[in-house]
1. Say we calculate relative contact order in percent (Cα under 8 Å, 6 or more apart) for every structure; which of I, II gives the highest result?
2. I, II: which one has Rg and Dmax of the Cα atoms in Å, as calculated, at 14.8, 52?
3. A value of 16.9 was computed for mean count of other Cβ atoms within 10 Å over residues 5-12; which of I, II is the source structure?
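No lab work stands behind these numbers, since they all come straight from the coordinates. Owing to the predicted nature of the structure, the values given are computational and were not obtained by experimental measurement. Cβ atoms are built from the backbone, for glycine too; each structure is taken alone.
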Structure I
Amino acid sequence: MVNKDQIAGVARQVKGSVKQATGKATGNRQTQAEGMADKVAGKVQKAYGDVKDKVKKAL
């Protein structure tokens, strides 16, 4: 079962990838950096959801 943190994390990674690609295509370094930050934040959030899920299954 997937929890909401895992879903939100993946969604944020996708949003970050799109934003990063848009920034790269337009030459906007700020948008590109924001996209990279969103991707990292999404990975962290998904990892948190993964850990939460494992703990729930262990109990």
Structure II
Amino acid sequence: MGLGDKISNKAKEATGKAKEGVGNATNNPDLKAEGHKDKAVANAKQAGENVKDAAKDLKGK
């Protein structure tokens, strides 16, 4: 995974956590759900990149 992808995924995850927290604090279920979705998307992208990295490592051996 490239450094740019890692930074982008972490930023998306942090944004999702912030939205979820603000949604909880303001009792806004839509914002909370949007934050949860953002975190899930970021984690899924990270998992996909980890699979790609693992496949590259196996090819190299």
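1. Checked I, II; max of relative contact order in percent (Cα under 8 Å, 6 or more apart) sits with I.
2. Answer for the origin of the read-out: II.
3. I
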